[in-house]
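The following blocks contain the structures, represented as structure tokens.
Computed from the coordinates by the stated procedures, all read-outs in this text should not be read as laboratory data. Since this is a predicted model, take the numbers as computed values, not measurements. Cβ atoms are built from the backbone, for glycine too; each structure is taken alone.
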Structure I
Amino acid sequence: MSVNVMDQKVTDVKVRHDFVLLFDVKDGNPNGDPDAGNMPRVDPETMQGIVTDVAIKRKIRDWVSVTREDDPACQIYVQHRGILTHQQKKAFDDLGIKDELNNQSDARAWMCEHFFDIRMFGAVMSTKKYNAGQVRGPVQLTFARSIDAVTPQDLSITRVALTKEDDGAGSVDGEALSGQMGRKAYLPYGLYMAYGFYNPVFAAKTGVKDTDLELLWEALVNMWTIDRSASRGMMACRGLYVFSHDNEFGSAPAQDLFDRITVNRKGDVEVGRHFRDYEVTINLEELEAGVTCTKIVG
């Protein structure tokens, strides 16, 4: 997917954008909580499902890393099991910086130029060694929250092979006497909504280009396709709606624009188990002056 030429408004880096992301999960765990045995995250008061902004950004980073691997301007700073100072060292080596105290701004500019996630999300790079300062990113995301309450499930599963001969009940003549029991957490279904914001004032400082915004929308739509796993179940983008303003500070409050998009379970559906069990309503009547809405998915 790429943003159509007709939708150039959503790639204008000089104006503010507020956006709504809808995605769902079926028979999977969209974001496990390590403090709860990796069960799906929930709001304990409402039992609505939660997916953190960090988890969503991880998927965006992974999409960019896989699809733009050879683009020197789209490296990823926060990598799986990466060492951040090793990334910062690249700037100092490439620029030939010896005096770390007086060249921090040069290193910071280099990092913004070469790392997509620093340009878009920002980063704290004020480490003792290879100090590249801090960057406030123009793109911010909220937690995603499910439309309805979810019901986390914890199933028992059986492992038929052992890692070592003395695991479980042991083995005889090289053959395991029994397997081992395990657990698998999942949700039968959940439809989630998250909100996002793009600030062109910060983007001007990090060097965001229109291709970066196009890549962001591309990632939000397609990132689930490279995140498939048995634990994730079936996940997909179900809606991406971008409210674009005609200036850098915005023409209307984000919350008023977001309230124009509502998602409700259909009246004849008792328990939602598919996206078609829900109805998405977009009210664009008397839309605030200076604001346009682009439906990229939906």
Structure II
Amino acid sequence: MAELLAIYNESAGGADDEARAAALETLRGGADVIEAPVGEKDLDEMLDACPGRDVVVLGGDGTLHVVVATLHRRGELEARTVGLVPLGTGNDFARGLGVPLDPPVAARVVLAGRPQPLDLLVDDEGGVVVNMVHLGIGAEASEEATPLKPVLGRLAYAAGALLAGVRSPGWRLRVTVDGRSLGDGRPVLMAGIGNGVTIGGGTPLAPRARPDDGMADVVVSLTTGPLDRFVYALRLRKGTHPDLRDVVTTRGREVTVEGGPVPVNADGELTGRITRRRWTVKPAAWRMFT
């Protein structure tokens, strides 16, 4: 019988007690399961107490990011296969990879035990990206939305996006992919580096990305007038924005962004503003049950 460590964050947004209980019941039907309702601070303690067990994340992109980052730091990504039961708000990595969004069905995928090697983006500060990192207007919208959440709730991001779209002139960034510079020095509205496909619960920023091909998909939107920004926003929701004249796309193994300072959102979490950062693709760096 498989031995699993089921990790979840009880305080995470999007968590549903009933759905989590149903997934855990399914897992217990085919595996020896130890539950670990932990935060980032005591995750190391649980991993130390359960050596050798594969890990099942019951949560969203944020929880998955923390678990993968911790295993990477501990040098255990190759030793432990990761399972995912999507219980987050957006579940973007699950969507892009085709992991079922129904919790018991996703739990049965874990029990089937078919590991798939996946890539990982690692930056020069030691951070990792499982799904997507984006810089510019989208990250700034998240910044603007943060103080509005207590009042506006789910409408805060839309209000933040409106404020960011009106206020931001873009950023002077140099985006370099495998030594090739993109954008010809024009101001950048948004840059995305995709291991996965979507952000924000289904917006396909990098619609052609695959998390197992050894390459990152890079999308750079060059800042333009209000009408063109509006068209970009509409096309982004449909995944047809790469066809726009002011959107540059390419693929590569090493991506460097310089300039700013520009806000950054990695796997749905704001990580501050940077003036330089380099991301490198690590092919087949970890495994997930799919």
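Relative contact order in percent (Cα under 8 Å, 6 or more apart) computed as 21: which structure among I, II? Clearly, the read-out refers to II. Supply the structure label, taken from I, II, corresponding to helix-only ellipticity at 222 nm (-39500 (n - 2.57) for each DSSP H run of 4 or more, over all residues; to 500) with the calculated value -7000. Value -7000 for helix-only ellipticity at 222 nm (-39500 (n - 2.57) for each DSSP H run of 4 or more, over all residues; to 500) corresponds to I out of I, II. Quick one: mean count of other Cβ atoms within 10 Å over residues 125-132 came out at 16.5 when computed from one of I, II, so which one is it? The read-out comes from structure I.
To which of I, II does the computed value 19.0, 60 (Rg and Dmax of the Cα atoms in Å) belong? Corresponding structure: II.
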